[in-house]
Structure 1
């Protein structure tokens, strides 16, 4: 992608499959990459040679300190990928604890990291923010109200921030994946006692292309939104869903 080499990138949820695939792709494209995740590095960040911080993005003091540490280590961040998410699927029965769990990460955490990175982008003369929503941010899904509400909200934040930050040369876009075959999918099947092959077939049938996506396919779209190849895009949704929404 044009204009990525040498850029400093921060990815939240960096040890998740989509965050890490994005890190791999952006390192390949010549970026300096920092990862935030809630848990300690499992060795993959070290293997990739990227800067790593264990941080709870719902805690503003931790976020502020971690963002400053990235600035000190790598220089001002010019690409922010907000991939961190908390997954809790509840419908109308959702409790206050359920709502707090999803909103403090998916909405508040995304907002706090963006708040503390934007000044670095202004310092650098501009930048690109890539927020992770989902096809779940477009449609209703049974018993998914807690998760879907936050994914709709991410799209709304993107459109608002695009207006707020355009005068400072900062673009803000949303990436919206369909069903992606990840370790989370495999682990969920195991936890629920479901047959993985059957669940894969069920999820695959929801997409026009007849399969779930791969993390590296989402990562390629992230690289596009981070790069100069998307220089006339802001406030937009980039849907990477194998035809899920068209079906």
Structure 2
């Protein structure tokens, strides 16, 4: 029997992916990585101009079809309409990357209720709504990949991050439950849990020398991650290379959670 080249199992030719919050930061890196691996990609943003600009640049760089869409993924009706638009222009979605995220910092007893609800809506409710819209089709076709962007705060706590940690902890356990529900349908669900990356969300830490050093001291590799270092994890979990991996969390954190 001729064994398939293992590198071929990482290819995504013929697949279509949707990356929420894909116009910048980790989402953009992931969208670009999936496109370079062969997928056609839809990216969403709250601003259509941001989404279409990023999509055009990724498409030109990768040679793949990449389209940008505006959408509020925290509202069920908006997600339904987004799904209709994406499928009309790109086709059915095989790979869903729930990347859109927000963090509002503050002490638990001082944080306004609206901030709590905003963080939970973007980080936890939105992935749930996107799963409801796109995964039934994956199950019907017998192949699909759901990748949820968790965090090291899915499993540890940091002061001042109550809503974010609550949302990311819930997202990880939601990933596990979904993996069990779809295990016999050809659809996997996994989480990528990044440590500190130099994204816009982390600018307050990057620009504060004391807080920056406090983070460095907790990372065994002694540095923050570079954005491109999320790409391999995303391609792996989106591809046939991870066909027997579901309900798992892949930590990309320089060893922080190994301690």
Structure 3
């Protein structure tokens, strides 16, 4: 069994903690509580607007309270720091927005990957705001498969739906290798998309009007999860 499937025995729904708002630490911990009570499988802490110290403060508090969810880290633009923080705070996985040749130093990546063999890696190919694989897609996916535990694909931008045809194309090329939808998941599309992909990362949909400076809307999460669960029976 792969590291990804050991970590997530069924298709995961993963929420985001963006570290934004007036009181980012309190907001992140409140959002985490909602994710736990509504049955999400994991959470990614991302320094979208927050400082490294804010991220560390949230990690420390989560570690001390023994959160129920699988814990991930995305230190934007610095996969080395993601690996290090995952090791320091017992995180289960990291996300790297792009593992394409144009966007990452593979020699450095391979060295860190070797140091953190038990850390599950979700790596982007054709991720928003990164290089377009174009005709190189199959080659780039094969390269990703040799270095990450799951491939992440998105649409063109924040909050934009990942086209179902894109997910279907990626899945055809990846076969049994895990594919994660990394953006644009909503209550209206999650069932269809999870029937193709092997998990979803929910970015701004859980926030009122998609505004990540506002706390997660508990009722949006509660309405979303039954649709997700239809595609991933226990």
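What follows is calculated from the coordinates using simple rules that are stated; it is not laboratory data. These figures come from a predicted structure and were not determined experimentally.
Which of 1, 2, 3 yields 138 for volume of the Cα convex hull per residue in Å³, as computed?
2
Which of the displayed structures (1, 2, 3) returns the greatest value of percent of Cα pairs over 25 Å apart, for residues 89-200 alone on calculation?
Structure 1 comes out on top.
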